[in-house]
Structure I
Amino acid sequence: MVTTMGRISLPESTAPGPTKPAVRALVLWKLDLEPDDHVVDVGAGTGAVTLEAAQVADRVTAIERDPDRVAAIRTNREASTVEGTVSVTQAVAPEGLPDAADAVFVGGTRNLDGVLDWIEQVAPRTVVLNAARLETAVRAITEFRARDFDPEIRRIAIGTGQELVGETAIEPQRPVYMIAGTPGGGA
């Protein structure tokens, strides 16, 4: 299990963008990666989770539909000290997904049904899905239950201290819903 974060130099802000460091830490905790794992990051965005996972797992596959984000993943990869194998594919999942995976992170939910169908086929040990929108979280929870993924649900609300008139106020970041599961209900 990964307990240290902060080795990936991606910007932290309250604006939409890379998965925030505290949220990445929780994602990696639930993925519970091993060195010989093959991790798949679906909807990889800027590659923040991809690169954190590659700190532990020997092989990480990032799937991202947006060409600018694919370029950002590659730039961030080149700027990192990650030693694991990271492959980046521009595709709309489930297209481009590999034939096997030990752990899956879903950060993009554009084609949720197709991605969950693929997860059922490859049967990874664990899957973690993050959703910023409540409707997406509800849909994911419903699908996890219908597919016997034994969902574990968390609402992550992170706040950071900011100076306000010489004292400290907590500025909240947008909450994230994290749905973790075991395809097949852990069977």
Structure II
Amino acid sequence: ARATNGAADQRHHIAHLQVVHPDDVGRFAALGVTANMQALWACLEEQMIELTLPFLGEERSAWQYPFGDLHRNGTPLAMGSDWPVSTPDPLAAIHVAVTRTAYGEEGPAGGEPFLPHQALDLETAFAAYTSGSARVCHRDDAGVLEPGAVADLVVLDRDPFAGPKYEIGATRVSSTWVAGERVS
């Protein structure tokens, strides 16, 4: 098929990455594969502490959710929710991607960050949730703010770049716009 049709714009991605062997981290970028992850789980919450860590053991537990290593190796990142088994709120998950701590309805859960060397900077985390996810779906016209792009966007109640990183999860959507029209 490739001989007849030529190379296609294949945007391979592996979703639900949790445990990635260190030898495989560099292979993503080398092969042009996007790492598609659900950042919300990359924190020390009850399920991680009581079920996951004991099951995986010390060595494999340290290989979980290696956002930072993948990004530093040039791997394209895409992120999304794990809805319906978790919140669809991307801001709660971006909070975890940046701080490696949970953010609940009562605010920051506090506690020790989970593998803090794997945290992303805020700009990279936002890009993974916007342009990174759009790219995987062959939507180069979405997920970015630029002329000619689809005007599907949200307005936030604060600038998450202006405050402390441990308050990212408190950010809320003020309005939602689809195709340039306000829908909420």
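If you work out distance in nm of label points 7 Å out along Cα→Cβ at positions 147 and 171 for I, II, which one comes out largest?
I
For which of the structures I, II does the calculation of helix-only ellipticity at 222 nm (-39500 (n - 2.57) for each DSSP H run of 4 or more, over all residues; to 500) return -8500? Present the calculation step by step, with values, prior to reporting the outcome.
Working: I: -8500; II: -6500.
It traces back to I.
Computing mean count of other Cβ atoms within 10 Å over residues 131-138 gives 18.4 for which of I, II?
Only one of I, II returns 18.4 for mean count of other Cβ atoms within 10 Å over residues 131-138, namely II.
Looking at Rg/Rh (Cα atoms, Kirkwood Rh), point out which structure of I, II has the largest value.
When Rg/Rh (Cα atoms, Kirkwood Rh) is computed for each of I, II, structure II gives the biggest number.
Can you tell which of I, II yields 1.9 when distance in nm of label points 7 Å out along Cα→Cβ at positions 19 and 139 is derived from it?
Clearly, the read-out refers to I.
No value in this document is a laboratory result; all are computed from the given coordinates. What you see is a predicted model; the values in this text were computed from it and never measured. Cβ atoms are built from the backbone, for glycine too; each structure is taken alone.
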